[in-house]
Structure 1
């Protein structure tokens, strides 16, 4: 697995998989690791620890990179003033409910001046940050982005978003819960934004049918 012209390795962390994900990943040359934790920070950190490259890139299994993702990362790094960053997110389909939910997420991105979905940064920066905060069971991505941006600013480097290389992400949660689910369940959304409610996280992330 990889991108033409770039030396890459792929690590797939298997989180309570019940299908052939592991075998399919290995067939494509990926390294696999089992991690049963109901905590995405733990899962992501496990994958990062196994990676050996100088640059860490994290992405969820239900999202797909753009063909020019690595080229855009390289372009940003070659500027010399970028600490790392995130990516623009495109849903695989669109509806009014999904668009309205996107407005909520856009508010968070604008409030903290970050993006998420996929993170890319030098390994030494990832290690300096301590990886993802394993005390959080949700919004660990926003927390990581904020800490990465703050770390960069202290070193006169900026957090960058790959606007020209967006990721395409699955709408499987919308397919399962309904396109208006998040906006109709403000209490659950509030608990998820708190980051430490395992019950809410289990409902929306970890006990989600796969």
Structure 2
């Protein structure tokens, strides 16, 4: 299975890998689809890391969280090809257990500002998750889901997530991005069950 390969890894493997999904480039910065990438940038800043372009088709860095080595990454493939980058990153960082991969992504099925931690499960029509599952050949990775809500009227979900929100909604998403970073840190330090109890029941 792909995640068991350490090919290309030198030195100490990472204890965790945290991936924030989005699309690369200024055109997509600040869109609903990029909230996962926003969390990665925040986590890197909190823990003294600098995201740099890597041969794994990602912006990535390594930081220490509670003494453990943690890889942070924002794939630079487009959303629908996220798994290509994640597969390379898994090999680079020596991740053997998919339960040590945390994927942060936007979620249409949660209201704006909603936040849920999930272990494994379905894809809910999310193309980034579909690509990751295809490349890793497992759905058993962890997810931090950030609610962006369903679009009003007949607007398509794809159009909705690729747009920048209005000011009030952007402020709300800014708050939940901070909370999502807190949730990731809780997963890494306290475990997924404790983190779910704390964050999934917060509202």
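Please treat every number below as a calculation from the coordinates, not as lab data. Keep in mind the model is a prediction, meaning the values are calculated, not measured. Cβ atoms are built from the backbone, for glycine too; each structure is taken alone.
When FRET efficiency 1/(1 + (r/R0)^6) of positions 25 and 121 (r between Cβ atoms, R0 = 30 Å, to 0.05) is calculated, the result is 0.50; to which of the structures 1, 2 does this value belong?
On the way: 1: 0.85; 2: 0.50.
Checking each candidate, the match is 2.
Tell me which structure, out of 1, 2, gives 10.8 once mean count of other Cβ atoms within 10 Å over residues 153-160 is calculated. Spell out each step's value before the answer.
On the way: 1: 14.9; 2: 10.8.
That value comes from structure 2.
Using mean projected area of the Cα convex hull in nm², single out the structure from 1, 2 with the greatest value. Don't jump to the answer; show the numbers that get you there.
Numbers: 1: 11.4; 2: 10.6.
Of structures 1, 2, the maximum of mean projected area of the Cα convex hull in nm² occurs in 1.
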